[in-house]
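J.: Next up: the structures, one after another.
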Structure 1
Amino acid sequence: MKLQYFAWLRDSMGCDSEHIVVPTKVKNVGMLLDWLSTRDERFKRAFEYIDVMLVSVNLSYADRDYPVHDEDEVIFVPPIAGG
């Protein structure tokens, strides 16, 4: 699965994208988010505010029930505020 990160999340993750192998038990966006936040400290910090991020799967907006597969591209866009 390809993960892409935008805005401050890219800086927090230390990259703009990466490929990961997801366990077969991960069937939807909610399960993916829950699993990612337990992977390591980098994900735990970056996904602290995951409930307010926009998630896209293969360029379609996705809620927590949206299905995911190994070949998908998942994009995470955090809220952005300007001043």
Structure 2
Amino acid sequence: MKNINAILEIARDYLDGKIDNISIALDLPHEIEKRYTKMQKEDSEFADMIYYYLIEQGTDKYYDVDSAEFKRIMTRACEEVLDGVY
């Protein structure tokens, strides 16, 4: 699960404060798009969950909310993915 683990590492880094809002909003969608086909082969359900939470419920909201709200949204999205809740 090399590709899925790479995305999970980005989520962990965000929660640990190693990545800021703008970086996650710009870099994460690129990383997921680049790896998505391989992620599907590794675990299609988990890949879909990652896409739903981190992109649709996460980074897609970047331009619609203020920085504090985006931080809350992304923190919850990352926690959902890392907890494996679908």
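Laboratory data are not the source of any read-out in this text; all were calculated from the coordinates shown. These figures come from a predicted structure and were not determined experimentally. Cβ atoms are built from the backbone, for glycine too; each structure is taken alone.
J.: Out of 1, 2, choose the structure whose coordinates give distance in nm of label points 7 Å out along Cα→Cβ at positions 28 and 68 equal to 2.0 when calculated.
T.: Structure of origin is 2.
J.: Determine which structure produced the value -1.10 for log10 I(q)/I(0) by the Debye sum over Cα atoms at q = 0.23 Å⁻¹, calculated from the coordinates; the candidates are 1, 2.
T.: Source structure for this number: 2.
J.: Something else now. Here helix-only ellipticity at 222 nm (-39500 (n - 2.57) for each DSSP H run of 4 or more, over all residues; to 500) has been calculated and equals -23000, so which of 1, 2 was it run on?
T.: 2
J.: Kindly point out which one of 1, 2 the value 40 was derived from, the read-out being relative contact order in percent (Cα under 8 Å, 6 or more apart).
T.: This value belongs to structure 1.
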